[in-house]
Structure P
Amino acid sequence: MRESIPERDDRIPSLASLMNSPTSELLTLAKRLIAYETCEQRSIVECAGFVEAWLEARDIEATRDEVRGLPVVKAEVGPEGAPTVVLEGHIDVVPAHAEQFEPRLEGDRLYGRGAYDMKGAIAAMMVVVAALREQDRVRVRLGIVGDEESEEGEDRGCDRLVDSGFVGDFAITGEPTDLHIGVEAKGVLALRLEVAGTAAHGATPWLGDNAVLGAIDVFRSIESLPFARQSSELFDRPSINLGRIWGGDALNKVPDRCVIDVDIRYLPGQDPAALLDEIRAMPGVSVAPLMVRPPATVDRDSPFVLGLREAAATHGNGETMSVGRDGASDAVSFLRAGVPAVEFGPVGAGHHGPAEWVSVASLEGYRQALESFLRAIPERLDE
């Protein structure tokens, strides 16, 4: 289940020390990334170009692939044949008002669309890769995609990244976790449902059958199906959201057709095909899948997971733990290829909401945790 934001302690650097240290570059970089309105293609491409230029200015070669016109940026440092870790993230964000792309700092909180999900984490990953470009004990790969928030079920950026061979012994996606280690994530079953009704005059609605009201009844029925009440070790229940609704073509007419898009995040161990069969068995509804993505599960006793927990405990809030993530992530692309992958990101709140923020002090702790973890990998694997 989702954990509350941990209390800070002295192991997380203070904002004052961060602002007065060379790592202020991290804050500047995070602000620059937030300023790109990456909810549309042109800005996503521009932001990717900035990332490439930033890396190349530090003598790190960056290459680019594309998926549906959206960038997939790749860079790597360290020797071939060394233990390899992929740091992966996305620069695209969900739509927001224009002012949310104007980053603002209030105390320890950096506000802006993508601050928490996940441009702050990307900024830290970029700084870490630059810091490790001269070492020769671990290979670090940085992969940044532009379509993680999209509704495409096929040919996604991270799938292209993995299919191109950009893999390693372990992968970290920078999704928001409040410095905990996300070892499980729910799967995605996105559906479009069409409900039919009977038209009538709006003045005599009892002579018709309102499809919009029928669609709402269908949604409530989905919430009452047996799978919706199941739980697991890390999750209280699946997530079910009515994301969009279309119905009616005139104010004075009973709508005879309604379409709803329902976003189901199902638990590890649940069968999406069985869930789909349950919903299709409901009377009076036509069902079409929009996207299906599997849940993510990784061995929490992996030496990489244990090493990351140790580094996060040292540089974070001191109490990292394995948690389940309600949202899906690109970790499943790596898991599909047999690469263990976790979600790990800084402290913050409000992602996809009107007041998204990330803790600036935790960004520095996050950066330190990543770098410490990567530098310690050879010793960890020799144990």
Structure Q
Amino acid sequence: MEDELTTAAQHPGPDVTEPRAGDADGPGDGIHAAGRGEGRPSDWLRDFHPGWFGAVMGTGAFAVAASLNPGQVAAFVSPARTFSQTMAAVTGVMAAVLIGPYLARFVRHGDAALTDLRSPLRGAQFATLPAAILVLALTATAVGPTWWSAATVRDLVAAFAWLGVPLTFVTGIYFAYLLFVSEQMTHEDITGRWFIPPVAAIVIPLVLAPLMPGDSPVVARTLLLASYGFWGMGFLLYVLVATTLHHRLVGRPAPHAHLAPSWMIGLGPVAVAGLALVKMASVGAVLFRSLAPAVGLLSRLAATALWGFGVWWLIAAVGMLVVHYLRHGRIPYEVGWWGFIFPLGAFTILTVNLAKAWGLPWLQWVGAALFVLLGLFWLFVAGWTVWAMRTGQAWRRPQ
């Protein structure tokens, strides 16, 4: 796969749309070929990509998936626990390292940051920050009990929720406002990156769920109400974006190759929505009382239906990647490659959870296969990211 990505023809085929001149996300949007010397290394902070926190999202999802021991092999219980702890630590280190330049860019180069924030192509990627905060909460919920007491984990998750939930809401509202008032947007501006704000909203129920047990009935009902509210907000926005994206793809040239990873992002909201339904039914069982079995069954059925759509989306996205883009040329590196990881990680987690819910061993092995694929993708993207950081390619933009 690496050879195909890096050594194939340098130009996309005639049916791959080239970015317009002057776009914020033009063909050299952090994607220079090594050695071209077109970048401006001294401006790395000005050009710091708003999507860097996608790496935190993907690595956190990898840690959570590992904590489930996909395949449920008894001999892998201890290794899976150690590996999930390692990836959780990597996730935390990534977040700590990235937050400095992310915020410093707004202080020192506010004009560049605001230009990106107003861009239909780049604006949605700012939602990776609140989404990453929420994923840190999920990582703490899944891996934290192997390190800390239940009370400490709960406090940590609550702290992440207090920070991540409002930021997610504000970011989603702002980006929608941006799309509504834009007067120069064309179909070329519509990409899979628009799925990031919706998926962040759908993650919120998974963060609030661990806070419900043990709290007062009023607080628990409030959190459950908020969970279903945010689920509806995020999932219906996902449907609207998916419809818009479908209209953009049908009968029009495919987007430029550097946007190829963004098509995988659409798998994320589907997977997280299914997970959230199952989780909300589980933690809300006490509040649903006699209706709990019916709510649980309906939630599991809906989650399974979403999983089925996710299978289709995964195959379609990989088909677009391999059959279309690699056939017509290379897929140049950019930070957006991390868009491969979180959606696949979330879908792996959903698959493993449904395997347990339905009691199907073969589905556990499907989850294990997806986990192996997730690991290969993570190693590939992480390796290229380290290379791009060392060569400066990760920071460059065209003159």
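When semi-axes √(5λ) of the Cα gyration tensor in Å, for residues 65-216 alone is computed for each of P, Q, which one produces 33, 17, 16?
This value belongs to structure Q.
Rank structures P, Q by relative contact order in percent (Cα under 8 Å, 6 or more apart) and report only the one at the top, that is, the highest.
The maximum falls on structure Q.
Where does the value -21500 come from, among P, Q, when helix-only ellipticity at 222 nm (-39500 (n - 2.57) for each DSSP H run of 4 or more, over all residues; to 500) is the thing being computed?
It traces back to Q.
Using distance in nm of label points 7 Å out along Cα→Cβ at positions 257 and 281 for the comparison, can you identify which of P, Q gives the largest number?
Q
Quick check for you: by distance in nm of label points 7 Å out along Cα→Cβ at positions 73 and 273, which of P, Q is greatest?
The maximum falls on structure P.
Suppose you compute FRET efficiency 1/(1 + (r/R0)^6) of positions 289 and 329 (r between Cβ atoms, R0 = 30 Å, to 0.05) for every structure in P, Q: which one lands on 0.00?
Q
No lab work stands behind these numbers, since they all come straight from the coordinates. Please read all numbers here as calculations on a predicted model, not as lab measurements. Cβ atoms are built from the backbone, for glycine too; each structure is taken alone.
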